[in-house]
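The following blocks contain the structures, represented as structure tokens.
Nothing in this text is a laboratory measurement; each read-out follows from the coordinates by a stated rule. As the structure is a computational prediction, the values presented were derived from the model and not from experiment. Cβ atoms are built from the backbone, for glycine too; each structure is taken alone.
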Structure 1
Amino acid sequence: MATTSSLQPPTRVLMGPGPSGANPRVLAAMTKPLLGHLDPDFLRVMDRCREMLRRVMVTENQVTLATPGTGTSGMEAGVMNVVEPGDRVVVGICGYFGERIAQMAERAGGVVTRVQSPWGEPVDAAAVEAAIRAAGKVKLLAIVHAETSTGAETPVEPFARIAREAGALLLVDCVTSLGGVPVRVDDWGADVVYSGTQKCLSAPPGAAPITLSARAWEAVRARETPVNTWYLDLGLLEAYWDERRVYHHTAPISMVYALHEALALVLEEGLEARWARHERNGRALQAGLEALGLTLHAQAGYRLPVLTTVRIPEGVEDAAVRGALLNRFGIEIGGGLGELRGRVWRIGLMGESSTAGNVLLLLNALGRLLREQGFPADIRAAVSAASERLRS
């Protein structure tokens, strides 16, 4: 007879591109008693989540909620609700997830123009502006603020100006930036902004914050065709999240609890303090990696502090190093995606995982493994360089 045993997953130091570690308060929140998805007490939790999301996203947008699903559900909700068949869409692409936006827009029937930038550089604003002029009347301009595949940050403000002047809506992917890098939705003038819980918000994957400007919401309500998704139809979701409380789906109750506690932790720390913590730890890691003798991949001046891509030295085995980090040191980092597969490692310092201790732990462990592979890593110099940045 088959036997069963209790679930006992190992403890890992999560320093990949996501998920990040979760605060014990967030995990404890998920063990709270279940309520019905229309229970008045649960609806009050939803209301508090909505208000905290506005504060964390720095927006007054009425339509602010969390879609059920990972960050990709936020992407799909944002794209599918705005794009109708025949709409012209321009997507600035500098990595894997910009291309995913373009593919979703095409599935929605959009006529998509891709503006490609090298993987590791930000989206080229001048090239996007030229593409919009050439395309004619564009409904949506889309960019990724923090490209998880490359570790590059694209400044949003130039694209907000371009979109306004063209009469287009601006969609911004903030899956990897929200809660770790400054995100100011209203100051940007962005129209559709979404994120995920599993990165800098430090909750388990399972919900995707999304906010729409009044202009974007008007475009959604003025659609001539039904939204090309039922589960992520924001008209139906908003009717559940607002005072109407119209049944749409059985909400992931425990995930909403986790989101509530994660947002509370962000606000308790303070946005400015949280951004500064991620900046300090990320730059310390990058200084240490360079002192080890490694080369950072993303363009200088546009490197994310929360997700660092570092090139794998010639002669060093990608999978062997990542496997040894996991099995011997309990540290998870990520490999490359797309054209960077096998060429870079992706190292995350997001949310609960963004600590000075993790910076030094990773540098020591990675340095040892690189030496075993024959690469002359200078561990002492790496620790010294990182420590100096951590003190600054």
Structure 2
Amino acid sequence: MATKALARGMGTFFKECEHPESRWSKCPHPYTIKYRDGGGRQREEGGYINQNKAKDRLLEIYKEKKGPRKAGTSEALEISEMRFENYAAKYISNRRRGLTPNTLDQYEGSLEVQINPRVGSHRVGTFTPGVIEDWITAMESDKVGLASQKNAYLVLKLVIDSARHRGAIKLDPFLDIAPPDYVPNEVSIPTFEELMEIRSAATDDDLRLVIELMSGCGHRNGEARAANIKSIVADDAYRIREQIDGNRFNPAPLKHRKRHAFRETPLPQKTREFLMHFAHKYGADKNGYLLVKGNGSGNLHMQQHFYGDQTLRWRWSKCLDRTSLEGKCTMYSLRHYFASNCLTRGIPITDVAEWMGHKSIEVTYRTYRHLLPGSITKAAKVLNDQL
């Protein structure tokens, strides 16, 4: 893949298509930029409609890495006087092309629910460590979940850092602020016998397919709803390529991954057999999707072509009503079952983290550490053999 580089340190831009470089200006595919952030990590952003847009964004990033602009410039003064909610909306709008639908929903949700109601009316230039500390304290007083607190903190910092780099804020208001620390609660994991009870109570095959993928391959709910017969890349491997967006009911990139990125998970024989059974009984649409509305009717362009999250959650609730597990398990417990099944049988936690699509192994370790109760004792015995 050919790339075009700008000045040293500014990055490159290119197209992820088969057209030669000489035709880039005429082909309809968007440009992607590649650069290194302030911490030295390589980043990519896509969706730029022409070279000028890609170059402008690279130049903007380059200037931001060079450091904050001097306060007192007309732009800095203008931003400093803006209400935070207005500047944040402008910031998100300018970045919309390079964000996945999931990330965009997270940013807008945090702004709407946790940030703007509390600090949205503040002028950007008035943010200080005291304002940030009071905001965190307010979320704690309102008993906002730690996961939501952490997400909101990251979004607020992203927007404020942008204003600071433009000279609208002189000192970093996040200096010496301790961010909310999200520690997952102990998870609810069904036993094998309870999983069998759930399977028996799932009278709808579409719900049963979601159950099999979540418990057998570690799918998230939205990933299971994007079940695709073409994703069986080997008898024992399933390639998770996308998920169904909960708000738009369309295929979307995976969580923590760019568009077209994927991850592969083990495909147990029992899970594969049910996938094949479902495909044989109900068929798939022309793109291989299994859980689609209108499947077999010839009307594949109807509104909400894919199953919505609430549809299957309602069926899940009815399924639990037919078991002894009401109030004990959620749909996500099926994904926890997959992790438990792996870890209690000695599969490395690094592999499990990759298969589950966690952003970092720390998430996996914090959530499932209790499933490795004998790790220190076991390690001491193993190490002693060579001592």
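Quick notes
- In this comparison of 1, 2, the computed figure 1.00 for Cα Rg over 2.2 N^0.38 Å is attributed to 1.
- Value 0.30, calculated as FRET efficiency 1/(1 + (r/R0)^6) of positions 27 and 75 (r between Cβ atoms, R0 = 30 Å, to 0.05), assigned to which of 1, 2: 2
- When Rg and Dmax of the Cα atoms in Å, for residues 51-282 alone is computed for each of 1, 2, the one that comes out at 22.9, 69 is 2.
- If distance in nm of label points 7 Å out along Cα→Cβ at positions 187 and 219 is computed and equals 2.4, the structure in 1, 2: 1
- If distance in nm of label points 7 Å out along Cα→Cβ at positions 179 and 195 is computed and equals 3.4, the structure in 1, 2: 2
- Origin of the derived value 1.00 (FRET efficiency 1/(1 + (r/R0)^6) of positions 227 and 291 (r between Cβ atoms, R0 = 30 Å, to 0.05); candidates 1, 2): 2
- Computed over structures 1, 2, distance in nm of label points 7 Å out along Cα→Cβ at positions 139 and 355 reaches its largest value in 1.
- Taking relative contact order in percent (Cα under 8 Å, 6 or more apart) as the criterion, the top structure among 1, 2 is 1, with the largest value.
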